[in-house]
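Undergrad: Multiple structures follow.
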Structure 1
Amino acid sequence: MIEKFIISLTKKSETKLDKLILENCPPSLSLSRTKIQDLIKRQMVFDPQKNDALTSKTKTTDLEQVFLYLDKGLQKNLIPEDLDVPIVFEDKSLVVFNKPANMVVHPVKLSQRGTLVNFLIHRYQDTLPTTYDQFRPGIIHRLDKDTSGLIVIAKTAFCANALIAQFKSRDVKKIYLALCIGNPVDNLNKIICKPGVDVLEDNSIEVKTYVRRNKTNRETMEVNSDQGKLAISRFRIQTIYDLGKDQKLSLVSCEIETGRTHQIRVHSKYIESPIFGDKLYKLNRREDFELEKFVVSLCDDNRRLRQILHAHELSIRHPESQEILSFRANLPSDFSSFLSKLSKYKTS
């Protein structure tokens, strides 16, 4: 866990920031000059007046206090693992990964293995800032276990705070790709009668509803007319696959303005085109079961079927340079295999 300490700089015999902090640190913190230099480098030392991260070149003459953020070492109890997680982008402030499907983002207990955080502990040891609790070093946002794709990790406290603020203010652009059952346009007259569903000028289908946890099944979320958190998704049909016998699949892009738990999966079900392979939000229609059997047989794939959902594009403002960074993640093999096998059924 990250704890904040206020260091009053009452002793002024030193002028270099690291030496000045060391001179004024209480012995109970047990900080060495090397450790303080590391904290400064990781942007975990702040000027409370300007709320800016300090650097080794900061002039200290006017400093009266500093805020020091210390990791109390709980991350060290997590199990480090060398896992295969492709890096899309990395610099001193942040790293963007293409998370594989079937990988949990963070553990909920110390003994858990195979999560993204287990890999982060292996790669970065205890250098990442804790954002929410001891199990989430560097974690800014999450993806479901079976959802693959782009996830950004903060490497400094300053970057973490800035990125969390961007996600909360909806300044981050997030576009997912999903393979959905059916074609929402075929049922357009029906679904636009549902509260919160509209067709925009660009022909995308906007779903704007409240989403809350289901009271009878706490594992799932549900659309609600006036309770929960506002969720906004915009679906655009990319490709239609006509498998015959009134069975279709759609490759759909979905831009989400909010980031609620299971949002795309809940909204896909709401417009009656659930994501292919999603066991939690399926509609239990017999024709859907038959379609799933047929598509899986095409791919001759014995791997566990998961919801075919991929965080495909992500745009953020870099906390340091203020440059807009845009990323795109390659499709995982199971997703691309489905599309390859379905190509002969493409109609648009």
Structure 2
Amino acid sequence: MLRAGTLPPLALRGDMAITLTSLADLSSHGFDDIIDVRAPAEFAEDHLPGAVSLPVLDDEERARVGTIYKQVSPFMARKLGAALVARNAAAHLQGPLAEKSGGWRPLVYCWRGGQRSGSFAIILSQVGWRVETLVGGYKTWRGLVVREVYDTPVRAPVVVLDGNTGSAKTEVLNLLPGFGVQVIDLEGLARHRGSLFGSVGAQPSQKAFEGALAMALAGIDPNRPVVVEAESSKIGNCGLPSELWKAMVAAPRVTIAAPRAARAEYLARAYADLTVDSDRLAVTVGSLQRMHPREVIDAWQAQAGAGDFASLADSLMEQHYDPRYGKHRERMAVPLAEIAAERLLPEDLFGIAERVAGAVKRLGS
């Protein structure tokens, strides 16, 4: 059964195609470039790590070819598809590929390793480049990702870095590799700081998030603990896959315990990108009105309007975040190490990370 906009498979010489059996196989082949020839919308949703988009059919062309294949005839669809691929390939050869040397070795893939990647690969091979295609295309890659994040338990012992809102967990997490601790920065992969106030721009699609996470999970050393930050089951719009979530729920925790005043100062500094945008801040605060009385929302809006961001952060933690964290922790029954931190100034975080690293190594041993 053909998907809309795809063409039937093209027979290629066996030496022009590679088969991936694991996520690590991709880097082992040492391609100069990875080229995704699918339509822009397909590429935008997800693609192989490091791939560049050189579509041989754009979104409209792909839909048109698919419609003709279904409603007119496969022959007419193939004829139109060939013309469009040839035209677009010529544009790529005269544009982004114009300066590639004779020894260039690309990997080309489409949705399932069929007509689109095969046609482009033949054209590139006729130039003299050592081009290869991916057996099964993106569909093969996606299958490996799903196997890693949904079907494979996390290989290494997981330790969760915990602490109330404003405890500088993300900054501390990213200092831990300097102390020999492996980490996965889930918020970095999701491009979100994990709270209502945590948006930092467009997030990846769920598939793209899972792809990046799969690569991170596949690369960890199973003989050492891996630290992740305490999160809910969703980071913004990105959901945590079940195997990782199960491991996090059962994992021992290292908690950064800092006074609320220190956390408020930290938040006012760390969220400067939000507080500088008064309209965005007002909308975000207003979105809490379904959970708090009108007078509480008005008080928060007044603090935001006056630029008293430390007081706003302090009040949000007192009335909104800390009570929710407390209720969540009451349900946890896992080993716990607490790292006391009276201050969270930039010069303090290195020392906090050093103590967290020591606790992680003890819990993970």
Structure 3
Amino acid sequence: MINVGIIGATGYTGAELVRLLGHHPEAELVGLTSRTYRGEPYWRVYPHLKDYVDLDCEELDLVQLVKRSDVLFIALPHGHSMDVAREVLKKGKKLVDLGADFRIREARIYEQWYGVDHTAPELLNQAVYGLPEIYRDAVRETSLVANPGCYPTASILALAPLLRRGLVYTDSIIVDAKSGVSGAGRSFSLKGHFAETNENFQAYNVASHRHTPEIEQELSLLAGEELLINFTPHLVPMTRGILATVYVNLKKYYDREELYTIFAEFYRDEPFVRLLPPGVLPQTKAVAGSNHCDIGIVSDSRTNRAIILSAIDNLVKGASGQAIQNMNLMLGIDETTGLMSPGLYP
């Protein structure tokens, strides 16, 4: 069995890790840390896990947690993973960071967008960006995975097949994305207050969202050239899900069947990417609770644009499910282990 520790286990992504790992056939949870709920039985924090998890929340003792774990997940906000990563790697263990500390390859850019000094720049070259559909082989060989953000996951998977083949103009990419409120985390904020979000629909951090440089970094690598995008996130009054609508100008017109063939070839061996047939479009409810990314494609002959839509559960493929997919790859087991289940509907 794989001994697993989770640092920051009582946020929403931590709770999804616990839920999914609780029925992973090759993993055993050995430590769940929480500052807020230390000493509390975990099921008292999340009652839906009663009789599935029998651990108590504990204060972080990093040395001891690393000693009894084979792999650790960090489910904390940015700025908290750098010292932890040093200790984990020093002891020869595996680490999946669900925060942003190792996603950006240049410390300078990370510091510019996140307003925090990067205190472990020497580890950036060791970290692998944990999008298995693009970096599967590298994930298998690393001990440090930077788990992608939720918006970047939906955006990059929507664009990768076209950028890899150089089929679009890279100076006019628009990503218009909507997220459920769980993406803001469990800590209280006015933005997530029921009276503020219910029957409301709003954009936020327009042209300044912290996921922008992460998306641009990975799209630039796929395209083989530096590019910038317009990225606009929105908050919608639902709990889970991201729907990204991506607009690109094609260098040559392709009808929807041709575009479908391009995407089908690129994702033909991907267990978690579901390419929807022409005329069918993704919806968040179809992926809720699952590790799937559903992609739909529209070709607009009037404007010579392709419109790609992708839907994920922000807490699963956008966070914890993808983190477990990366853990599976790092440890040499089938990457679908513990993750092959459909979503919840309705």
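Just so it is clear, none of the values below were taken in a lab; they were calculated from the coordinates. Note that the structure is a prediction, hence the values are computed from the model and not measured. Cβ atoms are built from the backbone, for glycine too; each structure is taken alone.
Undergrad: A value of -14000 was derived for helix-only ellipticity at 222 nm (-39500 (n - 2.57) for each DSSP H run of 4 or more, over all residues; to 500); which structure in 1, 2, 3 was it taken from?
TA: Considering all the candidates, the number was obtained from 2.
Undergrad: When FRET efficiency 1/(1 + (r/R0)^6) of positions 155 and 203 (r between Cβ atoms, R0 = 25 Å, to 0.05) is compared over structures 1, 2, 3, which one is greatest?
TA: Largest one: structure 3.
Undergrad: Looking just at percent of Cα pairs over 29 Å apart, which of the labels 1, 2, 3 belongs to the structure with the highest value?
TA: 2
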